[in-house]
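Derivation of every value follows stated rules applied to the coordinates shown; laboratory data play no part. No experiment lies behind these values; they were computed from the predicted model shown. Cβ atoms are built from the backbone, for glycine too; each structure is taken alone.
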Structure P
């Protein structure tokens, strides 16, 4: 039996519970290293994915959202799981657990990837994987899936090592390593004053180790969850409050919480694990097959390949699409049932909100594939009333990433 096949069989035996997407029981929650900082700055704290997090500050969620779009906001995302993967066979190992072509990922580059169940093709988590120019891969995964992801990685690394391969894992606890997200069109100008590297040469999905505010051993990834230009900053927790305080002294920077982060990512057409994608949705259904390179498809050896390649060939019964409401009525939220003009159930909404940028209600969800064409008129049931909607292209708001100029 090949090492890859033994890992696939192990993957089949791992049962994943639904990852926490919104709430955690208060008795179980932890604090990030910025808890006192949030409270001091007016943060309204709520339990989220095992942590007490700021959902908003003194400004409204809408104000924070719009400020991010026009200037710059700072988010604490230290609840996310940060992991380093070491060893001579680290790239091969990661290709057994995620769909990305890690071996051909350039040094200093990051990619969105997926953990996928090999048997069902269902998405177990989404993540960002980075090939550093040092001796490790760096990965950020969802806080709500932390225990499941750690179990998956640990069990599969043990199996991988038992077949003579060299790989090891380092899970970075939030008590020792924090994660900030500086997002918005002013983010490069703001951050540049606190680092010595030239950020104009760091493009979207690039990554580099750097000193921030005099703190060494930080990592800067040019990415985010808002659709705007921005950076995720991995900072030693003992210095993160000083770094955060320094960043918000800049006039254009304001603190923003989970509420604005959610509306921003929805406008950007990005999925929230546990709501828009989960173990019951495949990359084909959720319009995420672009995360799987042609090389990996041709090799047919990535997790879930048999299911996903069949779906790519034969099609799927449902697809993830965006919706805009035709009328200024109550916003359609996650869980709302979708009907066709004849009143037949054809799908459901997974996320929805009023769009502060567009001043209209937007949502995303899954519909039968024959209704997924852009411009298709459908309706959702909200409080016993039919709400007319139209299938639309995502993202709802044009992304503003800092990309490398085409030669």
Structure Q
């Protein structure tokens, strides 16, 4: 009798279970409606490195620039096939990287570019989402990454890519887009003929200058520009380019971009000889002589490579917008006289994160099409309707005029 009772109980439990399945979704067993049904054993981890701040470029488009860290969680190499940046709400594709562009957009920690991530290695996609005028700014971005590597049996979403390997498509790395506007500042210089070298937003040295400092990876120069002045003949230098004084940039005035407080100065570092990087660069002299301004609201303006002995401010000084801070020079880690300027979220020249900014007013004359460290800058004029710029960031290669000092 006891055996019969247990048998009847088991039958009732099975019947109850069958009844429970029948009461579920209409699709029954064909619908993956249980916890974990859509989980994947993904080859890489996707982690946004920062919360991006949209800004309007002088090209008339809105840019959203940030890094997506990709970590290979496996003990075998993984090939990156493609990346799509999505509006997480609508699923609309906002940017695509595939083919040869993958190697041009991705780099490993340490800087090596390529489309493969070794076992337990990590790297970054350096992302520039470009939105056309009038296009809505997404609230959240997501990423669809396709990888190829040795077959892993635990993933339901793999498609055969060839003998011994599979392609895996995974979506994730969601990041909220900041609603805080990019800081609005004045120009850091005055006068005509300024070329924005190494500016935003693609595979430019500043954009990828991730440096580990104090145990944290910082990209303080994410939106930095190296400003070099050209003369009426579009020359960067005249005569012997190994002499700083033969560069029109040398001795120009660096000015405050806002009413601000001086929080750091460095003076007394020697000028470098142009056309060659110095051999003795370290963390303490890389910036050359510099001035850092506290712009308020957690933003800092950084001016580097200034002339020794030309600094006109001290720590604690309050400065007004347009006030002369120093003269442009060629100190620090540099190959020619120029002003390196960027805005960041902290005082540290290298130990802070670079943030985008927009300049309230300037004239965009053209875009450089060919430029070298010395000699002539070849540039193409912009249409007249694009000349007057309000609250935009000068893009890489732009030739601009700033208002004269009053």
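Overview of results
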quantity	calculated
Answer label among P, Q for the case where distance in nm of label points 7 Å out along Cα→Cβ at positions 165 and 341, calculated from the coordinates, equals 4.7	Q
Of the structures P, Q, the one that -2000 was derived from, the read-out being helix-only ellipticity at 222 nm (-39500 (n - 2.57) for each DSSP H run of 4 or more, over all residues; to 500)	Q
Entry that produces 67 once percent of Cα pairs over 15 Å apart, for residues 149-204 alone is calculated, selected from P, Q	P
Entry that produces 10.8 once mean projected area of the Cα convex hull in nm², for residues 61-220 alone is calculated, selected from P, Q	P
Origin of the derived value -0.63, -0.99 (log10 I(q)/I(0) by the Debye sum over Cα atoms at q = 0.09, 0.12 Å⁻¹; candidates P, Q)	Q
Structure with the greatest value (metric FRET efficiency 1/(1 + (r/R0)^6) of positions 141 and 317 (r between Cβ atoms, R0 = 30 Å, to 0.05), set P, Q)	P
